[in-house]
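What follows are several structures.
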Structure P
Amino acid sequence: MSSMNRRQMLTASAASLAGLSAASQPAWTKVAQPFMPSKGPRKRVLYINDLSGDIDGLFATVHALLSPTIELRTIIGTGTNSPIETSARSLALGNELLGLMGLSQSVAMLKGLDADFASTAISSPAIQAIIDEAMRSDTKLPLYVAVGGGLSEVAEALRAEPRIAGRMTLVWIGGSSIPGASTKGEYNYQIDPGSVQYVFNKTSVPIWQISDAAYRTCMVSDTELQMYVAPCGKVGAWLYRKVSEMGEFMGRYGANTGETWTLGDNPLVLLTALNDWVPDAGRRYERTGSSEFEEVFVPLIQPDGSYVARDSGRKMRAYHRVDTRMMMQDFYAKLSAHYG
């Protein structure tokens, strides 16, 4: 499916909002015209996330869909190895979300994997979509594969076609801080440890890692979401309803979630769409401004999840801090501009 449909939708939305009379708006509402880049998108993005897991994946998906600087090629809904957080459920939620946003015919939605990475290779339409997108020769836009869960699909695609490692950048929410002792207890690593070990240890793909120390800082309050998300059309109400449902679900198991939530997957959008306005020399549009990272040698990950530091080989970006101010204000502003 062509991303042009998505860009046309956003342009039409901007024109529609710009044409509204001031008298038709509540006194407290100022609807801006959504931004559309005159030069078009800077990057292609394949977006992979466990949409049936924590609610942050749903918020990040909406943020990505409303960000015109990226050409969002495909969304892949994955599982978490939980019987209630399956790839089939992620697919259903993704399609529901696209329907609410009027994008069902504009962005491809595919079912990811539920199986652990094993010695026997797996093939699927989602894996093939990663390979096909990476091997394209009809575009100069660099490809970023943004993953908010396990690395099952990426590992299988790299195993099936190793050449794609040099044709994409992996942006991954997961793992523990590097350098560090171990990534064993981190949630996204635990979804499929074998796939992470394969990607880090056996491939040459460039990696940008947003570790648990960084993504746990992406906290928002429930009141923020009531004020800035819930009023924004059907999609805003739907997102906030998912927050309430999550709180109720966790409460049935004795958890008191309080009044904060962690939207730890939104850095996938921050680091792909909201880059500096000028390119790095020879580095495309990869300068991430106020989000801080360290370049380190990719560690060897042992079967028990422990890190073994290396002093040679390829380097990776290990993000220690992300710009939560810009990330969340951009998300709220885009929701308001399109649906406020």
Structure Q
Amino acid sequence: MQTRKVQVTGGSTFTVSLPKGWATDHGVSAGSVVALYPEADTLVLRPRVGSDPAEVVLDTNGPDGEALVRTVVAAYVGGFDVITFDGPVDAGRRRAIRRATRRLVGLEVVEETERRIRLRYLLDSEELSVHDATTRMSVVATSMLDDAMRALVEGDADLAADVRERDDEVDRLRALVLRAFRRNLRDPAAATRGPDTETCFDYQQCSRQYERVADHAEKVAGFVGEATVPGDLESDLQALHDAAVDVLRRATEAFLAAESDPDRAIRLSDEAGDANATVHEGARALDTELQEADADSAVGLGLVVDSLSRVADYGGNVAEVARQRAAPRP
């Protein structure tokens, strides 16, 4: 760390010198324009002011299939606004690129020729905030779990298939939140156009929990047709589901209230933590009951009980983020 003394010039202007070595390394000299980004009690200086969108050029002879989809997702999450494939692109890779765009919010094909495909992020940052995306994830994940349980009890294969399809929406929103978080880490200007870096970090932590809830809802839906819920266990299994969802609901309310009403947020966080412990007690009791069930169903239903316990844990994680968010800051 280096320190500098603030000087006053012209009677009203504060000035501070830059370390020469740092300035030279970053091409800053007399007459250079630098950008200053205030964030809370911190002032970030950036040596270059650029308006061109961040672009990455990917090798058309690189991965294909799902590996190529993951490559596009990584570039998107990394914060690139333009993703370009230069060179011949075969039909299989073209299909993979289109498949990737369907999995990502705001990414569209803007140019496609025999030798080039260019994708561009077209969503205005204000159109769908990290708050909106994370809140939507919580709603979709919870509804998926509700429907997965109903499909399991009723043996509804169509509803189970619908649950599995909705997991894609949660994944798309998760990628959007991650993109915003990484952009804030890398670009000080991003924090001036939206939530600060700490807030983005909190939202990405919560969005990860909702993504896990959706994954377990998809897992529960996968047991439809493979495991049958005995009539005498339906009410107990439904009660465990309701209790797990209640943990998630209280935790989400706590997180959303953390800034505007920290006392309420802390109270709800405590309630979610206590309710989480109750869910685990209920899960252990239900596991004991399952020992008397049909062997084929007992295995699957045991995994369902485990998924519901994990959902409550994810709610507990959200509650912990809410508590940290509501706590006084130094």
Structure R
Amino acid sequence: MIGGKGHARWRKTIFGKLLGRTNGHTEGKIIPETEPSPEPLIVTEADLPSFCERVEALGGHHNPECAKAMRGLVYQPTTQIDLSLDPFSEDYFNQQISLYEELSGRAFDIKEGEQYAIDVEARINTANPYASPNSHFISMHAKAVMAALEAAELPLRPKILDLGCGWGLSSELLAFAGAKVTTLDINPLFCDLVSRRARRLGLPIRAISGTFDTFDPQDDGYDYAFFYECLHHAPRPLDTLNHVAKFLKPRGVIAFAGEPLNAPFWPEWGLRLDFRSVYVIRTHGWFESGCTGKFLSQCFHRAGFKLQVIPKIGLRGGPVGIARRS
């Protein structure tokens, strides 16, 4: 059983440590990566508001200095997770949902929790949908998207479902590569951005809004369904795969890249408890799960697919997954 308050004795006044890390105080210096890892900094449910304030004061969760300050952070759940349960069971799922509600401070509502305000007008005419001048950042993502597309070995002029497209960079790249793209996102603002940029660029992209488990593209016969940095947002990945499979051709492929395939927190799957995940769950309400390669392979197997995981060709040297019907 994981959770509860049995480790309270390890709570070394995290905010005495974190809040004291200010410029001008020797005891508050940022510890370089070359130094030994600090002792664990325990955060509990009661600490979450102060924790988020500190992340923002350190420049946000993407700031390298913030990451250094948060090294060694451990979230101590109040919610108990019974690891003896079947990870596909409803009981285990409900415990993870309870943990999500603890972390986010809100009731679980996947559609409401995944919304994110963006300035659509500011990005319609930019070179890329992020409006980013960082060529390393853009090329890193483009490389991962194209690596997955190449590994799938699709026919000419494929029909593609780009699932959870977000800003739409993956959709633009897939269309640029000759595909006819239907793109899905739960956030209508992202769909608006993708549609308006596609019209400007003359790309064959159609955007629809919906959830992974209920969307209807009003079409079928897709050659390729692609999850880029988003399958981990699916609360029930097996249900998602079963739904996506309805719209694929018999020889259609499901692929993913940029997924957190690891098991530092749970033997099979569950919410990630690193400082970045805890922060975005709390501030945005996003469902940030992670799983093992074994668990994800079982999901694909139960959905009727055989998953091939190709290492080191994906995002930041991570894996790409290519799944074909068994």
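Every number in this text was worked out from the coordinates using simple rules, so none of it is lab data. Because the structure is a prediction, the values reported are computed rather than measured. Cβ atoms are built from the backbone, for glycine too; each structure is taken alone.
Listed values, structure above:
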item	result
If Cα extents along the principal axes in Å is computed and equals 63, 52, 36, the structure in P, Q, R	P
Origin of the derived value 35, 21, 9 (semi-axes √(5λ) of the Cα gyration tensor in Å, for residues 93-236 alone; candidates P, Q, R)	Q
FRET efficiency 1/(1 + (r/R0)^6) of positions 133 and 181 (r between Cβ atoms, R0 = 25 Å, to 0.05) from the coordinates reads 0.50; which among P, Q, R	R
Among P, Q, R, structure where mean count of other Cβ atoms within 10 Å over residues 109-116 as derived comes to 11.6	Q
